[in-house]
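Colleague: Scrolling down, you'll hit the structures one after another.
Rule-based calculations on the coordinates, nothing more; no lab input. Source: prediction; values computed, not measured. Cβ atoms are built from the backbone, for glycine too; each structure is taken alone.
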Structure P
Amino acid sequence: MSLLELCDREIAAVALDASVADAINKMLDHHVGAVAVVDSEFRVAGIFTERDVLRKMALSRTDPQTTSVRELMTTAVEMATRRTGPGEALTIMLERHFRHLPVADDNGKLLGILSIRNLLEWRVEDLSHELDALEQYVSNDGPGG
């Protein structure tokens, strides 16, 4: 299964000139914990997450309506590509404590955003199928087998 199949259908992204309030509203509208911040060609310039809201915005006394998301976004963004497998993405996210991983093409154009929830749902489904197959194997075992 490709990572893009696991990503949420609608991509939560805002432009570089968006306000923090715009980014928060986008997260609320899409029921997600992060938005990608993209340039005019939809290339990933940064990511803005709930953690950024808590760590950089909550106690800063800045106005989310007038503060640019560019000022508070995380710019060192690790990204997956179409070639990244789900298991590899899960390992990256667990080791680096990410809850969101943008998926981009080779030019950095945003294709989707993967959440840890997406990957855990995939893994639970995968394990459930594995368990069903094992149960079927055991129940089909005949005499002397």
Structure Q
Amino acid sequence: MVAIIKKYSTFIKYIFSAGTSFVLDLVLFTIFTSLLKGWMGDYAIFLGTVFARILSSFYNYLMNRNAVFSSSHKGMDRTTFIKYYLLVVVQMLVSSSLVFVGYKIFTISETIIKVPVDVFLFMVNYFIQKKWIFTQEKRNL
């Protein structure tokens, strides 16, 4: 059992980091879209996504950089920061677009639609971060 935990420790830490970031993002998204909906209508989904992702992604970057992928350079460095935020922008565009389309098709809460969309993106992002962003050290998974 210990060998399995050790083998998958990076992924387990990523699940925790992504999970806490997801909860933060979802709460902020819900607050921002609720506040902006009267002013912007359905387009509040896009702005709510941007505001929430800016805040949650900074937390997630620090967690992934320092705890999950255990980079030899603590804190931020320009290369990983730029790569990470390129991924954030792409993920934000994909997430907000899919949530918007899903909301228009299913006419249910945008927060409910956001959950499966971001769970899928969570898996894709793990491999992108592991292989492209935080690549300095060898990992088990």
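Colleague: Taking distance in nm of label points 7 Å out along Cα→Cβ at positions 114 and 130 as the criterion, which structure among P, Q has the greatest value?
Modeller: Going through P, Q one by one, distance in nm of label points 7 Å out along Cα→Cβ at positions 114 and 130 is largest in Q.
Colleague: Still on this model: Given -26000 as the derived value for helix-only ellipticity at 222 nm (-39500 (n - 2.57) for each DSSP H run of 4 or more, over all residues; to 500), which of the supplied structures P, Q does it correspond to?
Modeller: It must be structure Q, since only it matches.
Colleague: Which of the displayed structures (P, Q) returns the greatest value of mean projected area of the Cα convex hull in nm², for residues 10-49 alone on calculation?
Modeller: That would be structure Q.
Colleague: Determine which structure produced the value 75, 33, 26 for Cα extents along the principal axes in Å, calculated from the coordinates; the candidates are P, Q.
Modeller: P
Colleague: Comparing structures P, Q by distance in nm of label points 7 Å out along Cα→Cβ at positions 66 and 122, which one has the largest value?
Modeller: Going through P, Q one by one, distance in nm of label points 7 Å out along Cα→Cβ at positions 66 and 122 is largest in P.
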